[in-house]
Structures are given as structure tokens and as C-alpha cells.
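Colleague: Just below sit the structures, each encoded as C-alpha cells.
Bear in mind that the values in this text are calculations on the coordinates, not laboratory data. Remember, predicted model here, so these are calculated numbers, not experimental data. Cβ atoms are built from the backbone, for glycine too; each structure is taken alone.
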Structure P
Amino acid sequence: MNVLVVEPGAAPYEKEIRDGDLKAMQDVVGGLITAVYPYEDPVAIVCNDESLLRGMEFNRSVEGGYGGIFGPFFVCGLEEDHFSSLTPEQMDFFKRKFRKVEVLIGMKGNTPITIKVDPFPKMPPEQPQHPPKTPCR
């Protein structure tokens with residue numbers, strides 16, 4: 001299934017996850033999954049069920065009384081009894097919706113107070129530095 005992954009501080013990106021692959025879904029969110037359904041459209045936000053307990057970074061706010069999502073999440077479509085790919089229209093809509101990064105500056109009840117900024121460019125992981133080899137004497 002083709003989903004939209006949203007990580008803290010980064011622009012959203014598309015990712016292919018094999019249908020029904022629980023381990024792959026858990027890898028995306030960094031642990032146990034839970035789903036929330038804040039939109040009338042048949043979509044789900046799948047996120048880490050223990051994100052607050054694990055101290056994960058604030059990611060994005062979600063309307064409808066859900067407050068905010070901490071840690072990485074993905075948006076996917078919904079069919080009768082399972083997750084599915086987003087339609088191209090849904091993918092475009094949610095890319096625009098989550099394009100800006102949100103910085104949490106406070107809370108008012110369950111409503112996050114944030115500022116929206118441009119996402120940081122994603123840097124490739126650093127390569128380990130090895131000391132230069134010296135000839136044996």
C-alpha cells in the first residue's frame with residue numbers, strides 16, 4: 001500500500017508498505033501502532049501507541065479533538081476492514097496539509113499551540129570516520 005509518512009521536522013514523503021505487514025508499519029512509527037480517524041474521508045493516521053511514554057518528539061497537530069501526534073506517523077486509506085493505499089487525490093491533499101513542520105510552543109487543554117515553519121532538509125546518515133591507516137614499522 002502507498003502511504004504518506006510524516007516525521008517530526010521533515011517534509012512528508014510517500015512510502016510503499018506491503019499490505020498487512022505489521023512489522024513494516026511498526027518500523028515506520030518506531031513501535032506499537034495505533035490508529036486515529038480524525039477526518040470524514042476514509043483515511044487513518046497510524047502512529048506510535050506509546051509515543052508520549054517514550055518521550056517522542058512532537059510532530060503535527062490534528063484537529064477534531066485529537067490534539068497532537070508525537071513521533072513519526074503515516075496516513076493511509078481505509079477499506080472495509082483494513083488499511084489501504086491513499087488515492088492520488090488524498091496523497092496530494094495530505095502532502096499539502098502536512099507540508100509545514102509544526103513547533104510546539106504550548107498547550108491550551110488538549111489543543112496544541114504551534115508555529116509552522118519550513119521543513120528541515122533531510123540529511124543522509126553520517127558515515128563512520130576511520131583514522132588514517134599508518135604503515136607498520
Structure Q
Amino acid sequence: MAKRVLDVGQCGPDHAPIRRMIEGRFGAQVSQVDTSDAALAALRAGQFDLVLVNRKLDHDYTDGVDVIRRIKADAALAAVPCMLVSNYPEYQIEAVAAGAEPGFGKQELNQPATHERLAKFLVVPADQPS
């Protein structure tokens with residue numbers, strides 16, 4: 001079964017290359033939502049292997065670290081890995097302190113370190129059907 005990624009708060013021009021890279025490199029399915037409430041609803045409705053959260057949600061400029069905090073504060077969702085999508089190291093540090101995995105910036109999308117971070121959650125083990 002393919003892994004599933006929830007992409008939260010990216011604008012269309014930023015979501016497209018993220019989706020293309022994840023689908024092409026990992027064969028994962030990428031779903032997109034615009035708001036923190038939609039993210040929580042999507043997570044409650046289905047199984048996701050990773051959540052990517054924009055630093056500032058495009059739809060309403062909600063702080064992405066606050067979205068991660070909301071996910072991590074919900075006992076039913078807290079175990080779902082989250083990453084912040086931001087080029088700014090200080091926000092990455094804040095996101096990790098809130099419970100996120102180390103994330104990446106849009107400028108780092110095609111860097112080997114980014115692929116390694118994503119692979120931890122998106123590579124299907126050889127002994128599992130894909």
C-alpha cells in the first residue's frame with residue numbers, strides 16, 4: 001500500500017513541486033488542505049504517514065508551528081510525524097521543539113538530505129507490499 005502525505009497550507013505553485021517530487025521519488029500519495037481545521041479533519045478521517053506544514057499557511061497565514069502544536073496536542077493524532085516546510089532554521093528549531101521531525105525548505109526540495117529525511121517515513125520496507 002502506498003504511503004500517504006498530507007500537505008498543509010502550501011500555495012499551488014509550491015504544492016506542485018512538492019507533490020511531484022514525493023510522488024515521483026517515493027510513489028506516495030499526496031493530499032492537500034488549506035487550513036489547520038481541514039488538516040485535523042483529514043487526519044481524523046484517514047491514515048497519513050507524514051504531514052508537511054507550511055511555515056505560514058497560504059489561505060489565512062496561520063503559523064505552521066501552531067498547526068503542528070494542535071496536531072501534537074491531540075492524543076489521537078500526536079503520533080503522526082510532522083515536518084515544517086521552511087527555509088528558515090529558527091522556525092525549524094521551533095517546530096522540532098513543538099514535536100515535529102526535522103523538516104526542509106522549498107529551496108532544499110531536491111537536496112539529498114531532504115530525500116533522506118522524507119525516506120524515513122515514505123519508503124515502503126522491502127518485506128511489505130507497496
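Colleague: Matching task: -3500 is the computed value of helix-only ellipticity at 222 nm (-39500 (n - 2.57) for each DSSP H run of 4 or more, over all residues; to 500). Pick the structure from P, Q.
Modeller: Label of the originating structure: P.
Colleague: If distance in nm of label points 7 Å out along Cα→Cβ at positions 39 and 87 comes out at 2.1 when worked out from the coordinates, which of P, Q was used?
Modeller: It must be structure Q, since only it matches.
Colleague: Once volume of the Cα convex hull per residue in Å³ is calculated for all of P, Q, which comes out largest?
Modeller: P
Colleague: Further question on the same structure: Out of P, Q, choose the structure whose coordinates give distance in nm of label points 7 Å out along Cα→Cβ at positions 15 and 103 equal to 2.5 when calculated.
Modeller: P
Colleague: One of P, Q was used to compute mean count of other Cβ atoms within 10 Å over residues 47-54, and the answer was 17.5. Which one was it?
Modeller: P
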